[in-house]
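See the structures that follow.
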Structure P
Amino acid sequence: MKRVEKETVMIMSLQDVQRSLLFLLIIGVGLYFFGEYELVQKGLVIATGFVIFFLIKELIYNFLAYRHSYYEISEDTVHIKGGGFSVWETTLPISRIQHLDVSQSFYARFFDLYSLNIYTAGDDHDIKYLKKDPIDSLHQELLAKMKMETEKE
């Protein structure tokens, strides 16, 4: 199985830090406007603790998620493995794939990495984050296999 790029940890961590800073900003605004109320003040301090706990948990999760992130394309299936605290593995028959697209998130642009999104009838799956050449060859390989599957029918 092939592994995703190392920068995946940094991209996911930057997204989590951004989310946590947004929550802390909201808490700060709440303290500014409602800080004179003792109950509100205590609640916002507790909320700050939860945000910090969440951030630490997510940073650990991101590292574990990278360690368990693999993908493989076989003759008639796509295998995707991932997870952080609990590991999962998905096998997608190529005949069930409806369409594909390649996307790039805001933070992935800094590292020139892309995601391949795989859509099936019941769900969507993604392979995050790969360089441009591997993602293009993966995309073309899957499109060719999808075309062969439709020609069989």
Structure Q
Amino acid sequence: MYLQDQEARRRLSTIADPTKRMVSMLEVSLDDIGRLLTVLELIGKQEIIFGQDHLCAAVILHHSGVPALCQMAHEFALKAVAMDYRPETDEFDLKWLAAAALDRMLVQTGRPQSFGTQYNPETDERYPVDPNITDENRRQWNVRPLSGEGDKPLVGYGSE
């Protein structure tokens, strides 16, 4: 499920034609709903047990667009970090995911984000950031300094 989610997003990034991209985004959104329902069912059955389960659930919940579910994504990512889970590849950084999920929840509820990982998709500008969070705080969560390149984590998923 997690791999399907990530592959769908990778495919989107390769589509240059705006109309085709919009159609693909709608298809991904419909698929996201199916993955989200599956994750919520697994949570209800208390079947999110291992670190990998927490990572997968966090990624799917993070893409939900629902503040309460983004908060859950943050908590699942934190749990995977606490379990000292390390993905088999360095494809995804759990600390960065925890930070990004928290930021997404804050932005969705009209508050400034903490780490600066969220951008307005229409303007490509970073949403407002809490000025009390330092770049050192960001580094602790593998988030680039605000003056850094984009919202990619310092290690793992998307890092150079």
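If FRET efficiency 1/(1 + (r/R0)^6) of positions 35 and 83 (r between Cβ atoms, R0 = 35 Å, to 0.05) comes out at 0.30 when worked out from the coordinates, which of P, Q was used? Attributed to the structure labelled P.
Upon calculation of relative contact order in percent (Cα under 8 Å, 6 or more apart) from the atomic coordinates, which of the structures P, Q produces 21? Among P, Q, the structure yielding 21 for relative contact order in percent (Cα under 8 Å, 6 or more apart) is P.
Consider the structures P, Q: one of them gives 56 for percent of Cα pairs over 21 Å apart as calculated from the coordinates. Say which.
That value comes from structure P.
With Kirkwood radius over Cα pairs in Å, for residues 27-66 alone derived from the coordinates and found to be 11.3, which of P, Q does the value describe? Derived from the structure labelled P.
The numbers here are math on the coordinates, done by the rules we state, and not lab data. Every value quoted in this text rests on a predicted model; they were computed, and no experiment measured them. Cβ atoms are built from the backbone, for glycine too; each structure is taken alone.
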